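The structures come next, written out as structure tokens.
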Structure I
Amino acid sequence: MDQRINDIVNGLFELSGGVFLWLNVYRLYKAKCVRGVSMLAFGFFAIWGYWNLYYYPSLNQMVSLIGASSCTAANTVWIILAIRYERKNHGKNKC
């Protein structure tokens, strides 16, 4: 398969993942409470996303870069919100 096609297919997967991750951000924002989810998983995928922001341009995969940007931003925002709500709700059993 042509490398351009590979970039487009991978980029569409990344963009789709970004949509679902932003839904997680929205859900956390509305609930203002973290339950049943490990922040470590979001942290791992955020770090992987930052790697992708370096890696995809080195391969000249710009569609994948756009998708990775969305995923990385969503994971980063989710982590920031989760830390904020965990600190705010710590010991208050608000969930």
Structure II
Amino acid sequence: MVKTELIAEVATKAEITKVESEKVVNAVLDTIVGAVSANEKVQIVGFGSFEKRHRAARVGHDPRDKTKEINIPAKDVPVFKAGKNFKSEVAGK
């Protein structure tokens, strides 16, 4: 499912127009991205949580030349952890 399909599905389920649905979906996504960027954890009960984690610098190996080492710099990355209901639904339970 791509974003336009998500917007159409939300519009159908919420019985609103696609234009209104697009505003809602964009607002939710922008809010999550903004909060996680500001180092806040976003928890949606039953769905999951979004947060920012720091990944330390490390030494990796060049995939083309397995013996050559390369330095991978430290960076912050977004992380999503699925909630209990989400996991159950996907597992078919």
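Here, each number is a calculation from the coordinates, and none is a lab measurement. Note that the structure is a prediction, hence the values are computed from the model and not measured. Cβ atoms are built from the backbone, for glycine too; each structure is taken alone.
Tabulated data for the structure shown
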quantity: Structures I, II, by percent of Cα pairs over 14 Å apart: label with the highest value; calculated: II
quantity: Relative contact order in percent (Cα under 8 Å, 6 or more apart) - highest-scoring structure of I, II; calculated: I
quantity: Read-out distance in nm of label points 7 Å out along Cα→Cβ at positions 36 and 52, computed value 2.5, structure in I, II; calculated: I
quantity: Structure from which 2.8 was derived, distance in nm of label points 7 Å out along Cα→Cβ at positions 12 and 44, options I, II; calculated: I
quantity: Read-out helix-only ellipticity at 222 nm (-39500 (n - 2.57) for each DSSP H run of 4 or more, over all residues; to 500), computed value -13500, structure in I, II; calculated: II
